[in-house]
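Each reported figure results from applying straightforward, stated rules to the coordinates on display, with no laboratory input. Bear in mind that the values here come from a model prediction, so they are computed numbers and not experimental data. Cβ atoms are built from the backbone, for glycine too; each structure is taken alone.
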Structure 1
Amino acid sequence: MRHHSGIGRYVTELYARLPKHLPRAEFVMFGEPPRPGPGRFSFTRVWSPIYGLREQVELPLRAAGRGLRLFHSPHYNAPLAVTAPLVVTVHDLIHIMFPEYLPHPRWLARAYARTQLKLACRRARVVLTPSACTRRDMSRILGVDPRKVRVTPLGVDKAFAPVPEAGKLASFRRRHGLGEGYVLFVGNMKPHKNLERLVRAFAALGKPEYKLVLAGTEDPRYGGVRRAVADQRLGRRVVFLGIASPAELRMLYAAARVLALPSLYEGFGLPPLEAMACGTPVVASQAASLPEVVGEAALLVDPLDEDALARALRAAVEREPLRRRLRKLGLERARRYSWNETARVTAEALEEATEGLAS
């Protein structure tokens, strides 16, 4: 497992805390693993690309003979030849629900994703997923028995907290050329994130002094966001910031006027919770798992309705009583989620998966 994007974050945060909840367990990590800190870990490197045939061969060979009592795959592309009992985490069904966004040949990529998901879920003793929404999707689309699926919500790191010093926030905005206020998006820039509509809604916001800041990785296969910026003649009002470091991310959230996440689909959605933990109002899509995650602490909109998105952004930017209410509700909501709780419920699921196994 390489340390990239949300799955690498999930592995790092989870396995930094699991030893506390599984005091007798020893952990062997395969792949190019992120180091979760001190604990009962050994590391075995596996030099294979994800979603490749080599991954399905080399990883089982490395795992053979290790006497594993349980094998946890943190993503659906679990190595099918691993002989140890399996627990698999399915974060979302984006590859199934949005096949038009898959690499070419799409029919092959979709067939691979569907086959891997079905086989992994069928073989697994327990399936983990971060939201009840994804559990329902697995049952509806793949026929996975919901009784074997355990919901293990993700957490919010304590590093995400309000920054009370207005001068520090203003200095941060000046240093990065972000103006006096900005609408923030955090995440990868794939089409299901719905950023073209966000760009058009931002253009309709009518705040020429504001910027739209897009923090995350661009996928060279998709140029729609850049085209939308050009079509709306927004120029330097849209900032493509790239990936922010953890230290920068807290400031980025806290200095924003509002965080926007109008995704068509999310298996969970960490950025809204992290923004809430920093005291920033959130406008999010009412699709998929996001209402489950943010509750009443965000403004929820139809992700296909650009006018509604623009109205919600304007309200979150301009209406101070609403901003105060969203800040209060958001801070309360974010406190419900912690990586320690993620580790605790995951440990329970892993122990459940070993019940009935020979010692």
Structure 2
Amino acid sequence: MKISKIPGLGRFGLFIDDLDFATLSDEEWYEIGKLHLKNLVTILRNVKNIDKQSYKFWMDKWGTSRDLNQYRLEKKYNIFYSDLVKKAFENDSSLDPEDRRLILDTTHMAHKDSKGRPTAILQVTGQRDANGNPIGMFAEGELLWHSNESGNLCFTPAVSLLGSEGMVGSATGFVTTPDWYERQSESFRSELDEMVVIHKFTPGKINPGLRAEQDFVMYKNMCPEDGIEIPLVINSPGGIRGLHYSVNTIDCIKGMSEQQSKQLFERIDKELFVEEFIYDHWYQQNNDLCLFENSITLHRRLGGVAERMAYRIQYDYDEILDQAYVPYDNEPYRSLYIGQIKDAMNTLNKKRYKLPDD
């Protein structure tokens, strides 16, 4: 196992080469997790002895997988998600049509277990079934800078992407925000610390030209409700402070005019999206595993995707953190988050999860 610095990403980012999961101990994986928390993006190149089944086994050792749409639906209908899937396929009239559509579309894009049940592993692919329906998320075109569940106060803070086939000729890109934030004057950082972004979903802003069924799932995942307020500056699970600058859903700064917000966003864009803070990982083989945090880091996709197949898991870092993760320092957002994460984990019956104190 060889560890080296990723070019770009400021002071962050690690490559780990030729990791063999057949000989990897739990202690070694835990230490890799601790390194990852400090580096925001970790790319394991040419991993050995990991497949779809063992992929989730290893990611579960770092933390709890979760999906906010599953939480919302279970809370709304007060039944398990597996029962909701069954109702959706039976066209049960007790489901709202929009909810049924979301369940069906999401189920088609999820990897199935040996019994055909959807799992927490999402397929990311341009491949389609015999009827032309996408069998994975982000089925076509390039993806612009974004973070997952960006217009949600209780977003999932970790993402992993395991390449499987057709990866060569495409790239997963990353940009980190802490170095830019730390270089600002003390007075401007104080202003940034107090800013709150109002989020809004705009069709095509993440993936221009996306088919309607994909854009619908994107809307439900990224920002299902316009007007959500989230502080601009937050903490990563590793305690690193930076921007939750989710370009895909930011609309304006609370208390600023549209023009003032636009001027600020243009300044950030000009200074942040530069070579120093960006790394585009062009795949040289299929079996790379990209690990990236989702709070103060953005990602994108470049290149061809038609035959590409990758697998994605969203999760928390709760198993490798010393204490529960709370992204926000300022009120009322800190208290709102604590209430939401407790309700989400209780609804989803995630008993292992480290819940924050009030």
Structure (1, 2) behind the derived value -9500 of helix-only ellipticity at 222 nm (-39500 (n - 2.57) for each DSSP H run of 4 or more, over all residues; to 500) = 2
message = Quick check for you: by relative contact order in percent (Cα under 8 Å, 6 or more apart), which of 1, 2 is greatest?
response = 2
query = One of 1, 2 was used to compute distance in nm of label points 7 Å out along Cα→Cβ at positions 11 and 323, and the answer was 4.1. Which one was it?
reply = 1
ask   = Taking mean count of other Cβ atoms within 10 Å over residues 187-194 from the coordinates of each of 1, 2, which one would give 12.8?
value = 2
request  = Name the one structure among 1, 2 that FRET efficiency 1/(1 + (r/R0)^6) of positions 107 and 155 (r between Cβ atoms, R0 = 35 Å, to 0.05) of 0.95 was derived from.
outcome  = 2
